[in-house]
Structure P
Amino acid sequence: MNPAEEIAKLRKLIEFHNHRYYDLDDPVLSDTQYDELYKKLKDLEAQYPYLAAADSPTQKIGGKASASFAPVMHGVPMMSLDNSYNEQEVLAWHERCAKILGTDDFEMVVETKIDGVSCSLTYINGILTTAASRGDGKTGEDITANVLTIQDIPHRLHQAPQGVLEVRGEIYLDKKDLAALNEKQAAKNQIIFANTRNAAAGSLRQKDAAVTAQRPLKFFAHSFGRAEINSPTFSRFIEDCQTWGFAVSPVRLKTNRPEDILRFYQDFDKTRHDLPFDTDGLVIKVNSFDQQRILGATAKSPRWAIAFKYPAEQATTIVNHVLFSVGRSGIITPVAQVEPVSCAGVVISNATLHNFDEIKRLNLRVGDKIILERAGEVIPKVVKVVEHLGEQDILPPTQCPVCHQAVYKAEAEVGYYCANPACPAQIKGRILHYASRGAMDIEGMGDAVVNELVEREFVTNFTDLYHLNFFHLLSLENFKEKKSQNLLDSLQESKTRPLSRLLFALGITFVGAKTAETLADHFHTLDNLRQATLEELKSIPDVGEAVSQSVYNFFHDPAISEQIEQLRQLGINFTQPEKKVASRALEGKILVFTGEMENMTRAQAELLARQHGAKTSGSVSSKTSFVVAAKAAGSKLKKAQELAIPILTPEEFLKMLQ
């Protein structure tokens, strides 16, 4: 294929994907895959400048304005940012800016890149008159009626400048709000949104503003178009936005050193998934508006800003096969085996399908082209089918894929279960959970070891672990005397774990590590907990009805009682140590911590609060006494402000303990 043919093909392909993304809100490629196509076209046009064209996608912004809404001409084009995916590209951008400015000592601001829908808000003398989408960058859609339903967007600005002020930003949904919205959509057999960006776009394009009003949309301000303002820098403008009543990115850095930005990028990658909203990277901007004007822009992007994105968290691939995985509770989970594809820095070959209702919702068949998603360390999941290429339906199994015993569907649940509690897959799952770090922390008891122990029938339940000896371990693959002794020592040490760890290790339905600690702190001994009535369990704060019933049923199961007596005879600790109370300074108070603590982790801060008599919670409510807000505090801080709950800095919190 000659260069002209390849360029023409790429332009046509990119226009198709622009239409899917901007106009239909239904992309069929991940952002990174799209960026690769775009970069290939851009590089070819640079290599063969005589083939450049004004109507190329590299010279245009976004999609086109929808005919469903009245057009709005942007007084200042709404440009898109150039993307970078590695440190070298960011350093090259900084070098280009330095060359044009004549100095490498210029200030930059870094903030979170929100994965939402661009929106322009025009205020005249402080009153919102028009809201418009990006469209093609020159002409957008009039979405004023829908935007007026978004609570985050002020209709009248506080201390507003007179004249015209056009504030630009991103409309988005929090991740938990997307989950709740999709649950409602599924109940009505309506479209399920693949991500928060699609949900926001679909909500804004409703012809009936009442539908938009039911969607929990939010807005972050990040720039301006036409404006009569006196702010000399971007950082000052953002401070002004907060004064006027806008929410802005909670994550920000100001520096004149590119190495600070690279370090910030690496550090933020560790915490960004804890934010309530989706973000796929950072935006770096030259801070001075005078320097921004000197740097100018290309036909499509400002030279004074660049997006520093993380590796793709979505990718397109093909489903080759579907396997059925059996968990420790017997639940059968369908897992898609996919054509290996790079996503978020790793090669993905498997993705969870959750359950068979999800397969039905996706209308998925073996052979279909899909988009999968990987967020942080979470197992990749199938987000949507983009092209039906397969013919083989995926049906629930009629027998367990491991032990070949009967399968049943639990009443009022979506899951299918293996009916055989002696199924090797269930035994392996229970033993692995019991030995895990958050439970009994038995070092050396990993997947391979547990698999071999169960397959050789050395272990069938928790108590069998403590009957293992050198004879058993030396017969295992790669085990010699030292490794065997280390595992036996770790088993002995696990007997001393506190009751809370044992309760978690037992794998009681609905009892996670925090609930296990709550129960252990309340009852102090396992015998007290076993003797508790259902009413006593329900009366414990933070222990709901479902958890109470599950705990009560568990300890009234004769088979479980027999195992517990065996654990007692083996010398397993059944008590919870009294918590050391440094003081009663916070007795009766409920604290919520949010943001990035500088001198301690959030877990350490919560432990410190409890040592001084407080209770800690992961959510803000009317019962919360204080919210301790550190750097990059997010939705919890906002909710505390809405509920007028006292807010402390980490320093103020520490002073309370003195």
Structure Q
Amino acid sequence: MSETPQLTPPGGLTTEAFFGRGGAVSRALKHFEPRDQQRRMADAVYKSITDSRHLVVEAGTGVGKSLAYLVPAAIHAARDKKKIVVATHTKALQEQLVKHDLPVVKAMLQEFGLPFSYFIFMGSANYLCLSRLERAGAHQSDLFETEEEMAGAAELREWAKTGGSGCRTEIPLRVQQRVWEEVCRDPDMCLGRRCSRREACLYQRDRALARQADILVVNQHLFFSGLPVPAFDAVIFDEAHNLEEVAAAFMGFSVSDRQLKRLADDIFNPKSGRGLARRLKRPPAGWLAEMRQAITELGFGSRDFFMELRKALRFDEFAAGQSRARRVREAAVAPNTIAEPLKAVVALLEQAVAHSQDELEEAELKTYIKRCLAVQEAVASFLKCADKEHAYWAEVTYGRRHTTISINRAPVDVSGALRAELFGEGYPVVLTSATLAVDGSFAMVKSRLGLDMSAELLLDSPFDYEKQAVIYIPPGVPDPQEAAAYEAAVIKECARLPGAVDGGLFFLFTSWQLLGRAYAALEGKFPGRPLFRQGDRLPQQLLTDFKRAGNGILFATDTFWQGVDVPGKALSCVAIARLPFTAPDTPLEEARHEWMSARGMNVFNEYTLPKAVVKFRQGFGRLIRSRTDYGAVVIMDPRVRTARYGGKFLRSIPKCSRAESLADLKKFFDANAHKGI
């Protein structure tokens, strides 16, 4: 791959002026060390925006990719008056960009006389609506069920008199979720220019700031659902390995029994007497009684629909406490007992519109009409099951207090839509992540996303993995096809590893069942070393407690394979129980496999294997997070050695030293602890 030319900011500056020794970055950041990979990425991003050409760039851990794309993007934005959008997958990365990286970039550009601005913008539901807050005060007995909720709403109204931000993350109050849902901005209810509080609107204020900003930071979901700016000149997707799933979720739908009940209760709850219907100032004669009957019928219809769905798809065969999904292939899997009651509710809401007493009341009525029609359309589409380009499924989720059943639809392939609606819009798109390539190739990610033509840059990590990391593949573990023997061997290795590793351990599984058995086998066996299990508490709290422990043992699955940063001894070993192949055991994956097979594709080589390699690399990437980190990756799946494709996994991670035994592993840790790496 050829070297990209250096960018040239004002005054004849080159990337060396920013990323070189003694450059602007080193003046702004203590302990900064120049990295050739970072400078090359900055060059490539600058050229991508200059030439309006798409770019795919993988930057290994430690490259410093955030600054590598923010600096050239900011130069273009500030000097050439271009607007750049940065879209991430996680809130954690958004906060890092806005609170840490972009302030540094702004300070650096000021050195060169370039004024520069940035802003983070959230979706509507993250903003307080002053009009709805005012309405909640007038109707609090109809909206809220507890004294605590009423007190919370009152406290929020008092704060809003002088509060400087409408974004929920900036409000220094604990706002109950139920209260927030009644006072947050709802685009369907927004009166726009007709709103009496428009001049003070907190959302519109932030929207104006977003339009003025040179760089706008958003999440990927908001990018697809609609940005608050009329146009922009380039978009950079960080954490781009998540882009396919985000796009598929946006292009599909999900409707649950709890969502439908909440919709009905918001219109009118016969038990509590609360809801929109009760708040109407002058409804038609006899209308409230008719709505009570229609909502009651909707409740019966919803109950019958989801009950028949559970029977038809045999959900009762699953063990209690498990979340399970069933693919739907044929039409009319259950009778549509929702359509007629919903139709009656819509008719009554439409009747009430003509009697509305103010614009806000009318907007509320029209909002619920729109939502009822959306549910009606989703249920009808699900029961037709007609679009072969989509997967249809029902899913039961067991929560701590409620069991939820949902109907779902998602496209099996998003490449066509993204090819036209993202990559064909005329502005350059930069895709970046630490894990995009498989065996040195971007073929899979480009194919799945519909990116036909782009520049490419593959950058390794500046860390010295041969000194900092060791790979250990325990001998004697049987092939996973020998299920019982394999599981017993994995549990045995999990029990042995803490004796060689005195720092924190991640045990990463692809199976909840094996995770549970391993945890049960090790529980109570390691005094002084706390054990953590995913699912016992929220992931963020689990991670915080694990970091604090310093020598904890975490049993985890999908959530902890990516996006987790635990530097230092607190995470000294990542043990991968099984190569993370995605079996076609979810409805969407199964439908994708069928869709690809029907088109003559080799599903394993072109999809299953590359996807597993990317996830494997994400798990590996949890280990070394700085130049002073050291640790081990233990692979308890012998197929990395025995299968014809095993080398693809090992070639896709940095070259590390090897341990042939548990004793070798312990020597590695003892030696590095002695060196003080």
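Going by FRET efficiency 1/(1 + (r/R0)^6) of positions 104 and 208 (r between Cβ atoms, R0 = 35 Å, to 0.05), which of structures P, Q comes out largest? Write down the numbers at each step before the final one.
Values: P: 0.10; Q: 0.85.
The maximum falls on structure Q.
Where does the value 9 come from, among P, Q, when relative contact order in percent (Cα under 8 Å, 6 or more apart) is the thing being computed? Show your work: numbers first, answer last.
Numbers: P: 9; Q: 15.
The read-out was computed on structure P.
Using helix-only ellipticity at 222 nm (-39500 (n - 2.57) for each DSSP H run of 4 or more, over all residues; to 500) as the calculated read-out, with -10500 as its value, let me know the right label among P, Q.
On the way: P: -10500; Q: -13500.
The value was obtained from structure P.
One of P, Q was used to compute mean count of other Cβ atoms within 10 Å over residues 136-143, and the answer was 19.8. Which one was it?
Values: P: 19.8; Q: 16.4.
Matching structure: P.
A short reminder: the numbers here are calculations on the coordinates, not readings from a lab. Just so it is clear, the model here is predicted, and its values are computed rather than measured. Cβ atoms are built from the backbone, for glycine too; each structure is taken alone.
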